[in-house]
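Some structures are shown below for you to check.
Nothing in this text is a laboratory measurement; each read-out follows from the coordinates by a stated rule. The model shown is predicted, which means the values in this text are computed figures rather than measured ones. Cβ atoms are built from the backbone, for glycine too; each structure is taken alone.
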Structure P
Amino acid sequence: MREANGTLWFTISEAATWLGLTRQAVYQWERRGHLNRGDARKDERGRLIYTQAQIARAERAARHNGIASRRAAAA
């Protein structure tokens with residue numbers, strides 16, 4: 001969904017498709033706190049939707065945490 005100001009909103013499924021990931025991976029971001037449900041909106045069907053910026057931040061956080069975990073395991 002796109003707002004008049006240009007903000008893009010994505011469901012979990014749409015975000016996963018956009019990023020080339022599984023829905024489960026994006027749901028893990030919610031569970032791990034990378035996507036804050038309190039910042040989400042609901043679409044006309046009651047599904048949580050996140051902005052493109054929120055999803056991009058969550059992806060960076062998840063990637064950063066994955067790199068940090070691998071470094072810690074290698075040490």
Structure Q
Amino acid sequence: MVFVDSCLPADGEAFVSAWPDGGAAVKAPIAEPAVLSRPLGELPATYVQCLPAGAAPGDDVAELPTGRRWRLVGCA
């Protein structure tokens with residue numbers, strides 16, 4: 001799985017729940033609650049971070065790539 005500068009899904013929460021307005025205007029599958037079969041940190045994944053120099057990722061992103069299954073890469 002590859003995430004590109006995105007919110008990370010949490011079991012039982014909509015993908016857009018982390019947006020400032022909670023995704024109130026979104027009428028798409030990403031507004032439905034996620035159902036994860038296992039913790040996100042156990043899935044093999046790559047997170048591509050494209051933040052300005054000096055900016056830090058959100059707490060959810062900063063915590064996950066510490067395992068062996070996650071790889072955090074930056075945009076050049």
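If helix-only ellipticity at 222 nm (-39500 (n - 2.57) for each DSSP H run of 4 or more, over all residues; to 500) computes to -17000, which of P, Q did it come from? Source structure: P. Taking 34 as the value of relative contact order in percent (Cα under 8 Å, 6 or more apart) derived from one of the structures shown (P, Q), identify that structure. Clearly, the read-out refers to Q.
From which structure (P, Q) was Rg and Dmax of the Cα atoms in Å calculated, if the value obtained is 13.0, 37?
Answer for the origin of the read-out: Q.
With respect to mean count of other Cβ atoms within 10 Å over residues 21-28, the largest value across structures P, Q is given by P.
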